[in-house]
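Below are structures written as structure tokens.
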Structure I
Amino acid sequence: QTYGMTEAGSQIATAGLDSLAEPFRADDLPILPIWACRTSADGRLEFKGTALCECYIEIHCGEISLQKTWGEEGWFKSRDLVEIRGRHLTMIGRADRAVKILGELVDVEAREREIREFPGCENVCLLAVPDTRRGARLMLFVEEDLAGHPDLLTRVNDGKAGILRIDEIFAVRRLPRTAMGKVDAGALRKQFEGNTSMRSD
């Protein structure tokens with residue numbers, strides 16, 4: 001039960017060994033003594049400490065450059081939304097995957113994890129697309145043949161509040177992936193915006 005990131009070179013918050021016998025939980029983790037942590041105005045984690053990575057190495061057209069990772073007074077601003085109470089941290093979600101729908105903040109990543117629990121939904125990606133009335137609407141992309149799941153939209157929306165309901169489901173032959181094998185939501189969004197012929201359910 002830990003929380004960390006590459007730029008930290010280690011964990012940032014870690015539960016004690018006594019938690020090994022407890023059920024898994026991803027909240028209220030003690031922050032390690034080497035880190036100073038705070039939240040930004042938009043709720044993102046900012047931290048600094050001696051183990052913080054100093055720069056990124058970038059190579060472009062054969063030229064190598066260094067990009068400093070931290071900003072003012074040594075604080076690194078992450079893309080994670082967190083809550084901090086004293087010296088304890090709770091991870092909420094990714095800032096780039098949280099949107100407002102009808103004025104309420106929705107964790108798109110958490111909703112996507114729920115959908116993956118449904119049979120036939122192991123390979124999915126949930127995107128929030130702009131909507132003038134609601135602020136955003138949820139579109140589900142499935143790497144499956146929807147003919148075998150005609151009631152999928154009904155099942156994933158069953159019992160869910162309006163802000164969590166999926167508006168449309170699109171079947172795609174293959175979801176774009178990063179070099180690490182993870183679904184590339186950014187690339188999928190570009191495909192969706194540039195291709196109006198995508199098949200919907």
Structure II
Amino acid sequence: MEHLTEYTTLYVQDSELSQDIEFTYRITNIVALGILDLTKQEDIDFSKIEAITEVRSLNRFPCVLFKIEDVSVIIFKNGKMIITGLKREDQIPQIKGKIEKVLGKAKIKYTDFNISIQNFVAMTNLNKRINLEMACLTLMNCIYEPEQFPAAIIRDLEEGGAFLLFSNSKIICLGIRSVEHLETSLKNLIQQIYDFELVY
């Protein structure tokens with residue numbers, strides 16, 4: 001397994017030819033949950049954040065959104081945050097520090113601040129066509145209703161994620177919380193795709 005700046009290379013086996021098949025994937029988004037332990041359990045005053053940075057209110061929800069470079073931070077009055085736009089796990093300490101600077105300038109008091117990854121979004125392309133009708137008949141936990149959605153949906157019950165398979169061979173992975181589980185699930189799925197000869 002080779003880790004690149006943006007793409008990671010993985011391998012599955014072609015059982016007929018007894019050789020490895022190479023494919024690459026890239027993480028397109030990491031969704032993380034931030035939790036502030038607020039002092040005295042007071043709700044966050046959004047006007048303090050609005051005073052130091054540009055924010056956008058989200059209708060119907062008690063929260064505001066602000067950007068730090070390419071990362072979006074949605075913060076709720078109770079101190080919970082949804083952080084999106086990360087591409088690598090090692091960005092988390094850096095973005096945490098930048099959020100802490102915003103909170104410090106806004107004079108928002110808290111006793112602890114933790115960030116945990118909730119969801120990796122990753123994409124790969126096998127550069128072949130995938131027979132989605134046959135995939136739905138041969139793969140476990142697969143749903144394909146082309147009149148409603150153009151991709152087959154495969155649930156990963158073990159890791160709690162899901163895969164979207166498109167006929168043009170694009171595969172999108174959602175909902176898995178670690179790179180290790182992401183790579184294991186992705187390799188298992190692509191191995192089955194080749195074993196059942198679903199690509200052409």
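Coordinate-derived values only; no laboratory data. Source: prediction; values computed, not measured. Cβ atoms are built from the backbone, for glycine too; each structure is taken alone.
Can you spot which of I, II the value 180 was calculated from, given it is volume of the Cα convex hull per residue in Å³?
Working: I: 180; II: 143.
Computed on structure I.
Looking across I, II, the calculation of P(r) over Cα pairs in 5 Å bins from 0, in percent, for residues 105-168 alone that yields 4, 17, 33, 26, 13, 6, 1 traces back to I. Using relative contact order in percent (Cα under 8 Å, 6 or more apart) as the calculated read-out, with 21 as its value, let me know the right label among I, II. Derived from the structure labelled II. Mean count of other Cβ atoms within 10 Å over residues 65-72 was computed and gave 10.9; which structure, I, II, did it come from? Structure of origin is I.
Compare distance in nm of label points 7 Å out along Cα→Cβ at positions 9 and 33 across structures I, II and report the one with the greatest value.
Numbers: I: 1.9; II: 3.7.
Of structures I, II, the maximum of distance in nm of label points 7 Å out along Cα→Cβ at positions 9 and 33 occurs in II.
If helix-only ellipticity at 222 nm (-39500 (n - 2.57) for each DSSP H run of 4 or more, over all residues; to 500) is computed to be -3000, which of I, II is the source? For helix-only ellipticity at 222 nm (-39500 (n - 2.57) for each DSSP H run of 4 or more, over all residues; to 500), the value -3000 is produced by structure I. Of the structures labelled I, II, which one yields 16.2 when mean count of other Cβ atoms within 10 Å over residues 121-128 is computed from its coordinates? It was calculated from structure II.
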